[in-house]
Structure P
Amino acid sequence: MKALPQLITDIKEWPIHKFSNNRTEFIKQVVKVTFEQFKELDTEEIDQAIAKAIYLEKQRIKVNPWKADPPNEAVFFKKLQSEYNENILALDKRAAHLETLHRLIKRYAEEIGGHFNPNTFQFARKILSVFFYNLLNPIGFHSFTSISKMKEKLESRIQFRGNIESIRSQFKKNIVVVLPTHSSNLDSMLIGYSLDLLLGLPAFSYGAGLNLYDSEFFAFFMNRLGAYKVDRRKKNRIYLQTLNDFSRLSVQEGVNSIFFPGGTRSRSGEVEMKAKLGLISSLITAQRDLIEQHSDKKIIIFPLVLSYESVLEARSLMLQH
């Protein structure tokens, strides 16, 4: 398809850029909202939530460490364990636990939150044009082709089918959430690049698996292109609530987002039949909060089915299936 003009030509006016500039205050908001929800629990439930989080985190660090993990994790959770042990003997056990809880939520929120850098985005446009051009035109290496020529070629290689004008019109007045199928680690980059190149839409926020940050190349860009980290090894209640609140509140703030409802890549290549219902419920909650705030904005969901002839990691995915 022929590339459409940019809806908003000034990157500084993009919702994700405005959101990133307010990152510090937003992280404080996420911490406050998550903390207030746990404060409604009784002391024993808070105790169990903290204890389980510390235990699971220490096991994860010992059994399944990743290169992308913060370097001081072991030290942090060792100190948190000592703090928890002291809390049990404290005169005001609840107050002591709440202080520990607040510290853990703050760490999670800071870990999850990403950034958006306009200069990096413009640089990534060029890098991804070269990358996808050579990936989709594999015979020989085409480094001497100009970026503009590469983009023209990619317009015929990457195809969108559907009501394109509908998503562009909704973007102007509402909050757009794209729910794609998930087949490859390249999905987030391809979708983001294509929405920019072909549909002329400002950048989207998206959750990126922390495993992708093991690559310094991918980590450099994702840390600066609006991605927020999702660590699927973390199953404790405190982390999951913080992550849910982060994604929900960012949508409420007007950030257009990409969510993968299947949660992980499809190993068989089939369209996922089971969606992560927590995602859908968080969007419903976000819409309810917008209504209560007397906002005219609506959260508009666009499903997107990705179709590849093959993906780079096809063999490993088939073996896992």
Structure Q
Amino acid sequence: MKTYGIKDPLLMCDANPSYASTWLCHRWAEKYGLDYVSVYHHHAHALATAAEWGEVEPFVSIAIDGVGYGSDGMVWGGEVLIVDGDDFVRFGHLRYVPMSGGDLASMYPVRMVISYLSQFLSDGEVLDAVGRLGLTTKLPGGELEVRVILRQLRNSLMTSSIGRFLDAVSALLGLSTYRSYEGEPAIALEAHARGGSYIGNGVIRDVVVRDGGAYIVDTARLFRWAYEALISGVSTKDIAYTVQYGVGKALGDVACIAAREVGNPRIYLAGGAAVNDYVYAGINSAVNNCGGTVVLPRKVPPGDGGIALGQAYYAAFNNNI
């Protein structure tokens, strides 16, 4: 503030109360008597893409990534938002599933495999399935850890993250069962899909469901299809391609419904998972079919590198700058 001679500065931070940056933002605001504004993670993602293209009218955004604090305190990451400047409505999202162990579920994606299997199998069936797939040994605690996870699922944080979903499919197919760098399981899944084909036509149905006022992409149904296809001997490349394209298409279908309500055909894509070729292809296909256009960030990183721009754009709306 002193170096650049900033007058009446406004501090911006993420809405996640557990972030060190949020704590520092609040501390500085108190220390220096400044105002601060908190912005939800996926709202900032959406606004970052909109800012690059100068969008000022209400719009629809598909914000997809690994993790972000949501307005209900849960872990978001597969969102369709209607954004009106400094306000937003969560129009749709991926189905909530338990995220056992919090960050451990990101490190060991087999935890997310167990979470998704538990959506349609009993605990005993999950234990058997994980063993038959050779995934029990991919957890530090082996079978005991699987049993503990199954108990934890009853009282776990919930997530709608596309990152955790893609991680789960990657681990299910045996592609990546330990994350040694950011995004590794999902990156392995995308790479494995090369040379595969989309085989979801007439197979994957009713993925989008209505739950109250929101549209839900039922990723548990997609995961069940992937599991049953795997044990039936379907090519893992085809499974990888179909699941990624299928979840993208479902998000695009929800975004189309939202766009008709808003009256703006431009769908702004944001978040780290926006770089996934197959998810993007599914989204683009659905949006093109409904007469819309997918707008991608070009100058600003779609991931967390663009969050600051989104927060600044929020401030511009919030303060009528």
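What follows is calculated from the coordinates using simple rules that are stated; it is not laboratory data. Nothing here was measured: the structure is a model prediction, and the numbers come from that model. Cβ atoms are built from the backbone, for glycine too; each structure is taken alone.
Say we calculate FRET efficiency 1/(1 + (r/R0)^6) of positions 169 and 225 (r between Cβ atoms, R0 = 25 Å, to 0.05) for every structure; which of P, Q gives the highest result?
Top value of FRET efficiency 1/(1 + (r/R0)^6) of positions 169 and 225 (r between Cβ atoms, R0 = 25 Å, to 0.05) goes to structure Q.
Out of P, Q, which structure matches 1.2 when distance in nm of label points 7 Å out along Cα→Cβ at positions 41 and 273 is calculated?
So the calculation was done on Q.
For FRET efficiency 1/(1 + (r/R0)^6) of positions 33 and 49 (r between Cβ atoms, R0 = 41 Å, to 0.05), find whichever of P, Q sits highest and give me its label.
When FRET efficiency 1/(1 + (r/R0)^6) of positions 33 and 49 (r between Cβ atoms, R0 = 41 Å, to 0.05) is computed for each of P, Q, structure P gives the biggest number.
Ranked on percent of Cα pairs over 26 Å apart, for residues 1-184 alone, which label among P, Q comes first with the largest value?
Top value of percent of Cα pairs over 26 Å apart, for residues 1-184 alone goes to structure P.
Can you say which of P, Q returns 37, 23, 18 when semi-axes √(5λ) of the Cα gyration tensor in Å is computed?
For semi-axes √(5λ) of the Cα gyration tensor in Å, the value 37, 23, 18 is produced by structure P.
When FRET efficiency 1/(1 + (r/R0)^6) of positions 65 and 161 (r between Cβ atoms, R0 = 25 Å, to 0.05) is calculated for each of the structures P, Q, which structure yields the highest value?
Structure Q gives the largest value of FRET efficiency 1/(1 + (r/R0)^6) of positions 65 and 161 (r between Cβ atoms, R0 = 25 Å, to 0.05) among P, Q.
Given a value of 23 for relative contact order in percent (Cα under 8 Å, 6 or more apart), calculated from one of P, Q, which structure does it belong to?
Q
Where is distance in nm of label points 7 Å out along Cα→Cβ at positions 193 and 297 largest, in which of P, Q?
Going through P, Q one by one, distance in nm of label points 7 Å out along Cα→Cβ at positions 193 and 297 peaks for structure P.
Of the structures labelled P, Q, one was used to calculate distance in nm of label points 7 Å out along Cα→Cβ at positions 89 and 153, giving 7.0. Name it.
P
Ranked on mean count of other Cβ atoms within 10 Å over residues 201-208, which label among P, Q comes first with the largest value?
Between P, Q, the highest calculated value is found for P.
Using mean count of other Cβ atoms within 10 Å over residues 105-112, single out the structure from P, Q with the greatest value.
Structure Q gives the largest value of mean count of other Cβ atoms within 10 Å over residues 105-112 among P, Q.
Quick check: -14000 is what I get for helix-only ellipticity at 222 nm (-39500 (n - 2.57) for each DSSP H run of 4 or more, over all residues; to 500), calculated from one of P, Q. Which structure matches?
Q
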